[in-house]
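Multiple structures follow.
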Structure P
Amino acid sequence: MNTAETLRELEEQLLDSSIRKNAEAISSLLAEDFQEFGSSGRVFSKPEIIATLQTESPARLSLGHFHAQLLANNIALITYRSRREEPGMPAIETLRNSIWVVRDGHWRLLFHQGTRALESPANDTQLRNEP
């Protein structure tokens, strides 16, 4: 598995509802100094995002338009579009970016940002498509 495939798998784990509810599993994926700028406009630390995910309503989350770019041997920038679907609610699409770093021999999520998408994926001329 190459680096891009590994990082996609890690991002998909973060979208998996069973992992999102598992504080230990989420903690193992996040760097100790993790920070998130959420699509809600809130800023989260590692303990805050873990606590928030414990109370999150169940939803189906998926990703598309995934792109990985190595910034250095142990630092990667990930961009993608996520889709959140909850029963009885309109789907929410978000543009996301993550910075992953290698710490103690493992990829850890250092920074994440979500920005609510206003257009459909077909209109995202700036997003790179999956290879």
Structure Q
Amino acid sequence: MGFVPAGRCGRCHPAKGRSQRIRHFCQSDFVFQGRILAQDVVGQEMRYEVEVTTSYRHHFPLVSREYVWVPNTCGCPPLRVGARYVLMARRHVNYERTLNRLLLRDDGYARPWTPREERLVRGAARHCPPRPP
């Protein structure tokens, strides 16, 4: 899916099931539990301020508060301020290397946090091949 221009929104297509969880986990640079503190529309994107509470996977340092960007203003994935989620995001660096941010695609993995979801996410880690150093 990727970038969806404003006014061209369709139904959200959330990641579901074990195979999707494992695929997203293994392909993500960041997998963490976080609480949505705020959301803002910035141009053609949504920016979420997230309090990071638990990190399950990170290839680059995470701080206690991060901005997570979604490349549309459609509300996909649907994130509510005040709610906790398990988020699987990628690091996005632009061509000029002037922008370095966490990107959550509109079809990315964003599930409400529950103890069961946490167990399933921790279990997904066992299925990832080792990353090269």
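Laboratory data are not the source of any read-out in this text; all were calculated from the coordinates shown. None of these values were measured; they are calculated from a predicted model. Cβ atoms are built from the backbone, for glycine too; each structure is taken alone.
In terms of distance in nm of label points 7 Å out along Cα→Cβ at positions 55 and 111, which of structures P, Q is highest? By distance in nm of label points 7 Å out along Cα→Cβ at positions 55 and 111, the leading structure of P, Q is P. Suppose you compute relative contact order in percent (Cα under 8 Å, 6 or more apart) for every structure in P, Q: which one lands on 31? Matching structure: Q. One of P, Q was used to calculate distance in nm of label points 7 Å out along Cα→Cβ at positions 71 and 103, giving 0.4; which? Corresponding structure: Q. I have -7000 for helix-only ellipticity at 222 nm (-39500 (n - 2.57) for each DSSP H run of 4 or more, over all residues; to 500), calculated from one of the structures P, Q. Which structure is it? Corresponding structure: P.
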